[in-house]
Structure P
């Protein structure tokens, strides 16, 4: 396959991802395998652990990827079809490399590969290095062997419930979205002693019920209805590779992962003392406020699961969370990788410790008015240039954090404007301490954006400014 035929756009910030077979196919996967195997050999290692999700194209992409890796003299250890967490947990402990074939929460025709080399997840320039190797045909040569490493799935399954029990019985609805995590999550919840009501827990790459993305409210409808119908204590939703969590309380209300994380942070800081807590730029300001109040050290990080994994490694933080639902426990009991299944089990453990419901416990915290992420469509090639202009010129006199885009703090709340790393758009999010402050924050942001980049399509923001009541 000639390099000109490769869709370079699939080499993204956090991973490799694209539509199958037009962008990511068996020929491309083999070339990626050659590049990855070469990088592993270059790093002085000889092992790559390979796992895959339940998508229809995953087995054939796996075969092609493995063939490429082996052609470099690197050995392949096949873990099997399993959640992403199993692969990254494995290499976190042995310092080796892995490739996880998954389309995560993307549409069903997409697929992708998440990669780590020598114990470190790859992102940004490190993913571009693979593309450079392919362009230059810079591959090692040799004959690697294929080994069975399926025991790791059982090892991880046992590790999941190792320290977690229920203090009181819980009825839990589990919606796995027909992703790869259904069987493992259901088994683990039952092992903990929960009564489990299953929705879409059979692995099916057609995703017949709904799209496996719990970050989108429309995908939680079945879970919300079932929780209310069965009078369950809570509902748990997973994405396609089970590394992200969605949660519904007993009233059927969806709880955003940043707000949910207040309970986890409180539990960790009160039981384990002074710890560093990480959260991405999209998260509520409450995380910083309460982390300090409970004696911890809050640290804001860039969005993205690879950014989270890297920051955990650098800071030794006990906990990290993202608005998208990636939640990582790195404390004494945690598994040390972002895993929606483990986060769900940990939540059940926590809820069972007191007689109060999840809803009651969360209602003890302030409830600022926050919007969902609003997308401003832009040309893929222009989005980072636009952000450069905005970062240099917008909100000049304000308290601005530039870790990932612009997060601007006001006395009344904050606004985030950043370039999406996965789609051709800017994303904007607002949080106001009181509902009446939301409208003015949105108006101010519209004025700033229009002033500095007049061609931006701000229709959705303008509509929101007219109706700030649509925020939750």
Structure Q
């Protein structure tokens, strides 16, 4: 008799992210005595143990059946069968052998995102079908001479970036401990705090700690904490925001290219200090600007200036836009710390919040507008996201009658919008086993796979901070826009082109 499926209903916040994979590549150098078979065996065994600890990773995400209690249109669920302890290892991890280039060549080039196509490094599409069942977890170990490019992703509606990082860390620890612990011993470890994979926990905390305000009593601006446009309603009935910019439109005639920039520890410290100076202040007073605020300000202002300048060069003038156009930055934030003190930082679902900042295009591109001014706009908007408003936002999303209409707003290729996802807090101390991989078992680089984003979305990734304090980030621009960015002297004061 076959194993029965376990059904797990996804939480309302799980329906906000797009139904895609955000794919990451970990660059791992092999020790001189390790062959491909040994390394793949270790990765596969570590993943098997991770699936035993979190069986739903072995599942697929589907549209829920309408006859399910509490169903509403667009409701997603995970269906999984527990992985037998001594059964076959997860099929979700594939093996791929690549003859060239070798690992050292890729390293010398700065681990560029363009060496291979996404489809060569990871077997799953960017946007899978939930009608057919979207794999919760996908991975591929790509072996080049001297190293492994380990690629993996979790279906975004199942886990956000913080949760994905947590699960990657569990996988790495299981690989590291595979020699010293049996499967039974590893399966009994309390790898994460209680409640971390409880999909009902947000509902419980909201019921206990929420304000109790009705939907019609909540400010429209609260929608923006979730990255959603304010709905226009003609009655007290809650209607979800329409897709608007979230629709994936026909691909434009040209494709962006992604590049990696590096900010040294010294430049990162200087950038943060420069941004912390109060705009217009002459007494040297410094504001509580975080390093994340500062580097986001640098990326936002510099890229918008480059894009606007490239449009001017191409058209001879900026193409017609609405009067006094605005530039919009959307920064993804981890909402766990502010949702509730009782929510574990290791919660494995989605708690994505969005810090939206707006500046007139003429102002952000002006040579008179300092990075400090931009950073303070970001910080001011971020400070408005408080626990009470987050719980009110949860009230809104819980009361949407149709999850199909609930879509995170994508930043269009044209126009003046962009999104930044920061991985500064991503655990850079991943250790997959120093007896198999050099560099103490740790990746020498982490890169997002950008192919799925380069055609449709304006998104940049800030990568995990280096152990020495340096920071890398990835940007996607058209060639003429990149040329303008490289000519920006202020940008060049802090950031160096890497690959």
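Only the coordinates and a few stated rules stand behind these numbers; no lab work does. Keep in mind that this is a model prediction, so the values were computed, not measured. Cβ atoms are built from the backbone, for glycine too; each structure is taken alone.
Can you spot which of P, Q the value -11000 was calculated from, given it is helix-only ellipticity at 222 nm (-39500 (n - 2.57) for each DSSP H run of 4 or more, over all residues; to 500)? The value was obtained from structure P.
The value 1.35 for Cα Rg over 2.2 N^0.38 Å, for residues 337-424 alone was derived from one model only; which of P, Q is it? That value comes from structure Q.
If log10 I(q)/I(0) by the Debye sum over Cα atoms at q = 0.09, 0.13 Å⁻¹, for residues 57-272 alone is calculated from each of P, Q, which structure is the one that comes out at -0.43, -0.84?
On the way: P: -0.43, -0.84; Q: -0.60, -1.18.
Structure of origin is P.
Here distance in nm of label points 7 Å out along Cα→Cβ at positions 89 and 225 was calculated and came to 4.4; which of the structures P, Q was it taken from? Answer by label: Q. A value of 25.5 was computed for mean projected area of the Cα convex hull in nm²; which of P, Q is the source structure? It was calculated from structure Q. Suppose relative contact order in percent (Cα under 8 Å, 6 or more apart) works out to 25; of P, Q, which structure was it derived from? That value comes from structure Q. Have a look at P, Q and say which one yields 4.8 for distance in nm of label points 7 Å out along Cα→Cβ at positions 137 and 401, as calculated. Structure of origin is P. Computing distance in nm of label points 7 Å out along Cα→Cβ at positions 25 and 369 gives 5.2 for which of P, Q? It must be structure P, since only it matches.
Here FRET efficiency 1/(1 + (r/R0)^6) of positions 73 and 145 (r between Cβ atoms, R0 = 35 Å, to 0.05) was derived from just one of the structures P, Q, and that gives 0.10; the source is Q.
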